[in-house]
Structure P
Amino acid sequence: MTVSRAHAMPFGAEIGSDGAVRFRLWAPSAERVALVIEGGTDQVAMQALGEGWHEIVVPEAGAGTRYRFALEDGTRVPDPASRYQSEDVHGPSEVIDPRTYPWRDGAWRGRPWEETVLYELHIGTFTPEGTWRAAIDRLDHLVDVGITAIELMPVADSPGGHNWGYDGVDLFAPEAGYGRPEDLKALVDAAHARGIMVFLDVVYNHFGPEGNYLHAYARQFFTERHHTPWGAAINYDGAHSRPVREFMIHNALYWLEEFNMDGLRLDAVHAILDDSDKHVLEELAERVHAAFPGRHVHLVLENGANEARFLERRPDGRPAWYAAQWSDDIHHVLHIAATGESGGYYRPFVHDTAKLGRALAEGFAFQGEPFHYDGGTSRRGEPSAHLPPTAFVGFIQNHDQVGNRAFGERLTALAPVAAVRAVAAVYLLAPHIPMLFMGEEWGAAEPFPFFCDFEADLAEAVRKGRREEFAAFPEFRDAAVLARLPDPLSAETFRSARLGWDDRAESPHAEWLAWYRRILAVRRTGIVPRLAGTPGSASEYTVLGDGAVRVRWRLGDGSRLQLIANLSGNDVAADAASAGKEIWREGDVEPGRLGPWSVLWSVESTSADSRA
């Protein structure tokens, strides 16, 4: 039995029950707008409805019709709510009938948050083909490893043939280079058939610099009241902000309903600036939770400001708004331990083992303290100890932490095997939600450098900006080293990031893969069943020595999980007694001594467990 799904939107091209297509555009900066059907010569004036809205219903249009909007000066622009851009961001939009895709996952309701093991991937480099359909063939591998959710880097249509996705301009149109919308739906369908959730990374803090035509007819979409690293901010709180807020909220609902996604990760929400009585992040989350009462739908944040208030829980333990946030603090303390790197944004964490313990126990290392970085001082974060550990996503690699390096090196290229295994053993068994970066499970050798596909002056500006960014670092003061930087506009840079799947059978990759399978099996059987109902304010940490900590958490079933870890290359004299049953060990742990890169996990069960 199959089902159909469609999200009704107050804008864009919508096919009615009679088959006619309603085209609607919010263009408050334009007095007159016309519809242009590709293949025809006539422009048909749209009716001005007031408050900036323009509409026309065309009975003879249907699925497959390609169209643009014509402005008063003759400029022809694509639909900002286009469901598909077959000729990229400057081309015509295509009318899509979402009801024609035959979904086979009608019984799917998602999975509880505590079962989540995330796997971040970039569709264009995940497989040699770089398509939605090709990714389907790799899902069985992920199930075998122990992955329960894939997280797609942004797929909103971006300019050119290759892009990380954070320069999207058509937020409702899946990237045409990966396939058609029905191909993405097939990937979600296939994932659900295997018990895998699908999350999507969405960007609501800016539009990309090429292909965004909103300034031509909807200048009110942006505001000079707030500024972001990308210029004037999106207008979430000023005059005319209601249609802007609806545009973004409907985008979230669209992906979750029409594509049956299981969750969204909102990019860099610290750059979503809103002085309204109700922040748009709160309104969006409330609308999402109200729309899907019978499903497990999870919302996740990236928030450089560590604003714990968006992660608050209701009295029954459910998230008031967001299930979790990516914890850069957890990444940073583990990365520093493994690599010894101390520059840039790592500097505030260096030589401070208490930060390691606090990040693992409480999610954030900085909870309002001064944050000294790049010569400036600001306060970073909010108190987080009252939140459950499942309110934080832990990782040792992701697209940012790998790709924003000059050469895109993975952690296995930067640190000894023992160090990488130690920090991996920490984050994979911690009661936070773990996230792997594609290929991590077999120690993939391919880098993940920054790449994009702009043209002319914009392309050169990106090249220049990338060189200037790294020229400030001591290791790039040598012109020869600086000249080796990968060209972000080169197709070869993009191709270098494609995963080498055949390596999985070769050493050392096969050994890494077997190790990840084993440890995720321990998480599945020994940790996950205990996580439901895990409270906040129920963790503690102790510094045992330089780089060594003990952390304890009380879990939802009343048991206590303990980590003893020495994340350094030296012996540490410390009490290494396990609490209850040992479930994982890395390195040399003896009474009174922790060997280099040693990790010991144990669980002290409840009395009910002991009787069983």
Structure Q
Amino acid sequence: MRNQVIANAIYSNDAAFAQGGVPFVPMVGPADDGPLNTPTPLTQPSQASSVFKGGPLASWAAIAIKYFGLPVLAVRAAATAASSFGTPGRTSNHGTSAVTVDAGSGTDLNVTVCVAIITGCTIGVSGGQYAVSTDGGQTYGTTTALSTATSIAITLGTKTLTLDFGSGTLVASEIITVVCSFIAQGSEGTLNTTLYPGTGGTGSASLDNTYYPDNDYDVIIKFNTGGALGTAGITYQYSTSKGGLGGTPTTSPSDWSPIMNLGTALYIVVPGTGTGTGTSGAKVILGTSAETIITGAQLSFRCYAPSYNQNSVSLALTALFQNKTNWGRRVIMCGQFQSGDAGMAQAIDAIFASYYKTGINQEKSWIGSFRMQNDGESSAAHATAGQTFQGLVGQMFFGSIGFGDCKIISAITGFLHKRPFALLAALDMATVSEEIDTARTDRPGLPCILADVNGNPDCYDASLDNGAMDDYGFITATTQPEGIYVNNPRMFVLWQQVATSMTFVMMRDLLNKHTNIARAYFRKQLAIGIDKDTKTGYILESEARRLEQTVNDLINDVMGKQVSGQRVTVSRTDNLNNLPVTMNVSGKLVTLAYLQTIEWTDQIVSSL
């Protein structure tokens, strides 16, 4: 018992639980408001919205508090603007010309661009024709002559995507596809006007790209009463839940707003998509005065959450690690990695590695998410983007990264929204001790859904493709008979690399805990006299055994049955006459085995 008390006193997380407290869950992400790079304790969902107003940080902090009962240590990171482009895809039997995205390209929109070659040609020789789609191939613009050009420019908001063509040919009917991503203070995808302004109407809607939504939303606006713009009488309802062309939100009618009066306004800033102050929120321009909207008309579009860059997230993490509040073992990163953010993921992992080596009580890990599926992007293209991202990042030693989304009810607005699944899985991990595999189904399922109202898949579900993205090291959702669970609580590492790394978060958490206890004990041995051999300068065997016995007893008392075994060993060959006097200590840990598959055989026999 005495060893247990001592160990609890030096291991902060266990000490907090022993006293009936819970460590704060650390979160880092962009928000609408609030102090930058300042760890802020939150214990009520209302605090998340009052301090940070909105955005990924506020929404996830509120979910942690309301649904999991976890206090949050929130750190706002500055949101920054960045354009990102996937590698151009080509249909089969394409031409020999290499197609690349010009380095000077930029985008203000999150869209999938498709270039259809109408008439094939040799690059640099007249005759080629093409048409462009910015909605994933649903609709194409006018046919344009390529002439002798070796590139084409495609306007995306106020910026331009330029595709460069190498020498060779383009073939008629081939399609070139590029996923374009823009992260700033939020952004929008393509406005769907198929049902707008309605038969006989004259309104011409567009999105105001100078306004920024603060999170991921699937917006749908339906007009209950039509009329002339600029004249009172038009009414509408909106939803920020998953709607879609001609559809309804995927939850109850309560996810539709009350009927709103447009008045004489020519635009709508969709409530709930920002603070509504300045240029915050998604703004839809409905047309000009006297243009008309027909009853039953609809508009829909996708909003994309803001994120951070390597510099802003580094500043936020530095502030977090310097904070002395009792915060938990895993940092939840509330941004989403874009296809070009492999370097940022590596930099984040390096920050955790640095503090692991040098910090006191800072043996921590982290979890983030690869971007959710873009509007108009196929599931196959999204998976390919994730696999490419993994190849660029390589294995993480402190980080986990999720793939796919889930639908969860906002703890602030009460609406159902699509959100990165891994962050929900991370909150679940924060409620259990280090050795627990949260994939186990004897625990409650997670408070989310993966299907639409008809039961059709609407989010990535590992149970439907045999965990393909799990094999690439991503944390993913899976549907079990008991509910929705994490497929595997993975570290971001391929299965093929398990021989040289930790596969599951339990292994990282347990190793962090093991290291934390041992380091805390040996810190208390600094400056205390240790007897040595007068001839060799080596530590006496009796002293080495005393240190080992004490530290191993401490660890065994704390970790108990969390592991199969562990050992801390003191070096016998350090010359303690040398300055600075240094003693090397090493640890080994054997984790529990976690069953992945059980093969069942049954048969009818004549006798047992």
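Just so you know, all these numbers are worked out from the coordinates, no wet-lab data involved. Fair warning: this is a prediction, and the values are worked out from it, not measured in the lab. Cβ atoms are built from the backbone, for glycine too; each structure is taken alone.
Brief remarks on what is shown
- Comparing mean count of other Cβ atoms within 10 Å over residues 209-216 across structures P, Q, the highest figure comes from Q.
- Which of P, Q leads on mean count of other Cβ atoms within 10 Å over residues 217-224, largest value: Q
- Label whose coordinates, when Cα Rg over 2.2 N^0.38 Å is calculated, return 1.12 (choices P, Q): Q
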